[in-house]
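Just so it is clear, none of the values below were taken in a lab; they were calculated from the coordinates. Remember, predicted model here, so these are calculated numbers, not experimental data. Cβ atoms are built from the backbone, for glycine too; each structure is taken alone.
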Structure P
Amino acid sequence: MKLFRLWLIAAAVAFLLFLVSGNSLAQNGENARALFADEIHSSVEEDYPYLDNLYKYLHAHPELSFHESETAAQIAEELGSLGFEVTTDVGGHGLVGVLKNGDGPTVMIRTDLDALPVKENTGLDYASTVTTTDDQGKEVGVMHACGHDVHMTVFTGTARILTQMKDAWQGTLVLIGQPAEEKGAGAKAMLADGLYTRFPRPDYAIALHVNAGMPTRSIGYCKGYALANVDAVDILVRGIGGHGAYPHTTKDPVVISAQIIMALQTIVSREIKPIEPAVVTVGSIHGGTKHNIIPDEVHLQLTLRSYSDQVRNQTIATIRRISKGIAQAAGVPEGRLPVVTVQDEFTPATYNDPELTERLVKVWQRTLGSEHVVKTEPVMGGEDFGRYGREEPNLPICMFWLGTVSYDSFEDSQQEGEPLPSLHSSRFAPIPEPTIKTGVKAMTSAALELLQAN
């Protein structure tokens, strides 16, 4: 019995030592994270003048999709100066920078490079005055109206701090500059050019996107589906034209188009499950040349939005069925039935891995403060970052939002109901400070969390 009591005492002491040791390790981990946060904050403050100059340069020198040669060269130079092994011309003007720092996870951070054919109307002293000829031969203004200049600046700031803090992480950084996000084609092009075979395949991929409806100092997150599938669909409605005074001798494609447009409204309301989000919008209709001429053809242009592949495929199939059926009911000959074309600009939905997102939320709450980390709703906008998570085997990805609006402007908008300039607006003007600082802090802390040796 005495031996048994001694054994119980020894076991209890060992258990208490285990608890103390475990608590000590946990406390050490929390202390290390706190030190990381302090170092990130001080480094961002010290580095901001450099990043501010870079941002204003990028803002004033935008380039259109698939024409980002100078932008790519600038970002490649930034990474190269930090010791990254940089490869250019990946999937067009895409670039990949790799920095290895011992054994550990591989984390990919993505920025987009391209701007939009928008003439800037912000009045900023660093506003873009660039004009160019687009791929259709039309002269257009060019502007970073979607905030990719902010993305690139945060991307560069993150790279600069992570290279300074190499003692705090282990693993491999893969930083990519992607072309043609605005055309929904850049991610596809980089993957096709061997992004996951020529370079270290990531264990995680993260990115951010500016948000024109959130105040500065805040970031937003959404677990699961965050952005939608996007499809561009053309419908060529063909009939038999003729004189407007003798409609009985024709098969009027204008009337058929009107019936198709109205019938398309039943797809979401009557064919898709009510709990499944979907959008079918006819954005353009062109046909005819004169009051008294019934044309041979009418052209419709649609945008489709969904989250699941099943809803996407069902929507496209239903559009084909409705278009054909209405034309047949109007007596259009078999050889003149509508032609439905799904353009090769498909952007897949962005699905934020819930476990990864939840892990990063905790980091952001520690780094930025819980009051600045906001849960957001899914949106029907599109972003081809989602494609990086769809390559087999599926890769955990997370894209988060970065607030860009001054708090006063945000409050005024909330109270007065006056909408703020949206993304793609000629008046969209992010507040550089503290937007860029917040973005660098959020992205750097996320990368440090993931770049811990297992």
Structure Q
Amino acid sequence: MSDMRELVRLLDTLSEETKRCMRCGLCQAACPLYAQTGKETLVARGKLALLNGLAQQMISDSAGVQERLTTCLMCGSCAASCPSGVKVVEIFLGGRAILAGYRGLPWDKKILFRQVLARPALFRSLLSVAAHCQRPFLRTANAVLGTVTSPLLSPMLGKRHVLPLATQAFCPQEGLDTKAGKSGLRVAFFPGCLIAHVFPRIGSAVLRVLEHHGVGVFLPPLQACCGIPTLASGDTKTSEQLLANNMRLFARQKFDFLLTACASCAFTMRKLWPAVAANWPEEKRREVEAVAARVIEISVFLVDYLRLPTPQRPAASGSGISRITYHDPCHLRKSLGIFSQPRTLLRQASRHTLVEMNGADVCCGCGGSFTLEHHDLSRQIGKAKRDNIVATGAEVVATSCPACMLQISDMLSQHGDRIVVRHAVEVYAEELS
């Protein structure tokens, strides 16, 4: 009965939120799915109209509603272009939660989320075993990019060119806890799942940069996922469990900022964590709000708080200088408004000259689970991003999101391109060394 009352409450809230949409259609021009399909039903305006009558639609065609609602990158392009300030991403997440509550989660997601992801120690152990057992199943696809294919795993991976799991996860078992140095600042660091298990080099680059600037670091072991996969699937139960685990690690600690080098984690932690805790007791809710308010992406911390200057030197050229371009992650630019700081980091690198690509802020097509469930659409959008990268003549493409790095690596590798994919903080860390 309590679950039914919660479902009714969510429906009422969603109905009020969707009424703010003026149906102006500006979201259509911004939507990467519309650009590929021309389908109005996939645009935010069409989905909001669908959600406005969700209670009736769930009863008559819940599967159809779910299909349309999950065919979305959750990139926030529509919200960023909305003159009414409709919080489209949050509304869609609410709609997915309602549908999951009504229809239930698929069995595979129940196992993955509630039995594995919600248990950080087990999640880490399983990925460690997989990392050490994966090599016989992988074939090198592109040595420059480090991508692989797996004929044996093709039923799950398809023809994707993926990056293997790291044999040594980033976050050490004992964690890290150092005092503030010359900066006078002490930060907590949240690597996120992909940095911890696929890109540990990014985590190492962050620690190297923070040590260089005299910043103390609190890095607790066995951090839980930020929750974006479970939120995107409508699994509010596991989302709350993940948040509770992270609050046990961070809520009572003293630090100036909670840093992450993952755009999606930054968005989830800063914008969505308070919503996940909306029905918690007031004291716990305020703890979440206090932690979320201190979440900050690494480039913003370095540029705005450590005051890294924008280099005034002319664009580099000549022998040994490579061209680098930058892809704006959707959750960073559109959801958090972060644009200039990563570029300031890249301009610190004397060995690179920054060249802007066309459509730098257009979605790469990953969208987390979207690329798994709608791979053809994901590949079409990713191909356009790949073409824009190649057109710059860059030897390196940087971004600030590990998920974008996976997608871009796949697209470049599929076409045999020899362009290195790096995180912006990696490029800056190399300059320090």
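Between structures P, Q, the calculation of mean count of other Cβ atoms within 10 Å over residues 64-71 yields its largest number for P. Given that Cα extents along the principal axes in Å, derived from a single structure, equals 109, 65, 51, which label among P, Q identifies that structure? Attributed to the structure labelled P. With mean count of other Cβ atoms within 10 Å over residues 144-151 derived from the coordinates and found to be 17.8, which of P, Q does the value describe? The correct label is Q. When relative contact order in percent (Cα under 8 Å, 6 or more apart) is calculated for each of structures P, Q, structure P gives the greatest result. Out of P, Q, which one gives 31, 15, 6 for semi-axes √(5λ) of the Cα gyration tensor in Å, for residues 136-191 alone as computed from the coordinates? Working through the options, I get structure P.
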